[in-house]
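In structure tokens below, several structures.
Any read-out appearing in this document is the output of simple, stated calculations on the displayed coordinates, not a laboratory observation. Computed from a prediction, not measured in an experiment: that's the story for all the values here. Cβ atoms are built from the backbone, for glycine too; each structure is taken alone.
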Structure 1
Amino acid sequence: MDSKLLLQSTDSPPSSVQVSLLTTDGFVLGRSDSRSSFIPDIDLADFKALEKGVSRRHAVIVRYQEKPHILDLNSINGTFLNGKRLKPDNPYMLTSGDQLGLGDLLLTISLEQ
């Protein structure tokens, strides 16, 4: 199984976040803001997430059948994998090079051993 996940924005200059896939079964992707005490596991606030339509609890990355998968958490602006909108609460496998869209925020996925 891949042990690290890198999410890199397509903005200029790019922002990125890297997490270990070995330490937990899942990560909530979203954004923090001053009106809520909720802080997601992967906080995309620094990626201009509010302006790009990312929900506080937008999606989750989980380990499913020993592979990383993304699930949309019924987000208002949708989660997209390689340009296709995902059905909420269904796992979709992630691979290196995939383009992940959270609202209008575009991220490139890299998986490493």
Structure 2
Amino acid sequence: MKLSQRIENDICIIHVENDITWQNSDSFRFYVQTLREDNHLKAILVNLEKVIKIDSAGIGVLYSLLKDSHKADIQWMLCQLNDDVLRVIKSVGLDKTFICYDTEQEALVQLQENL
């Protein structure tokens, strides 16, 4: 998995490439937790455009990070989910829990209006 991020106006945009699976979900969790602890963030937007596959461990990490972010009063959103990733999220009933946007720009506009 390849991770990159940028911070704009207290919003951290994380780009994920390849898979989020049991093999790398702990490193993803650590990456996001470190970003959250080292920066004064109001929101985290995870761009999943280049995620090919996600398994139950990956979904579990996304959900755990969502809960942790909400406890820290940080908004958490996902964007640019491909059909396979969205299907997995829907299959476990989390499509109503995660806030998802079709594009990164759409999500950023919404976040900036709400912050």
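Once distance in nm of label points 7 Å out along Cα→Cβ at positions 8 and 56 is computed for every structure in 1, 2, the highest value turns out to be that of 2.
Among candidates 1, 2, the computation of Cα extents along the principal axes in Å that gave 31, 26, 24 used structure 2. Computing distance in nm of label points 7 Å out along Cα→Cβ at positions 40 and 96 gives 2.5 for which of 1, 2? Structure 1 accounts for this read-out.
Out of 1, 2, which one gives 2.0 for distance in nm of label points 7 Å out along Cα→Cβ at positions 16 and 48 as computed from the coordinates? Computing distance in nm of label points 7 Å out along Cα→Cβ at positions 16 and 48 on every structure in 1, 2 gives 2.0 only for 1. When distance in nm of label points 7 Å out along Cα→Cβ at positions 32 and 64 is calculated for each of structures 1, 2, structure 1 comes out greatest.
Hey, helix-only ellipticity at 222 nm (-39500 (n - 2.57) for each DSSP H run of 4 or more, over all residues; to 500) derived from one of 1, 2 reads -13500; which structure? Matching structure: 2.
A value of 4, 18, 32, 28, 13, 4, 0 was computed for P(r) over Cα pairs in 5 Å bins from 0, in percent, for residues 24-79 alone; which of 1, 2 is the source structure? The value was obtained from structure 2.
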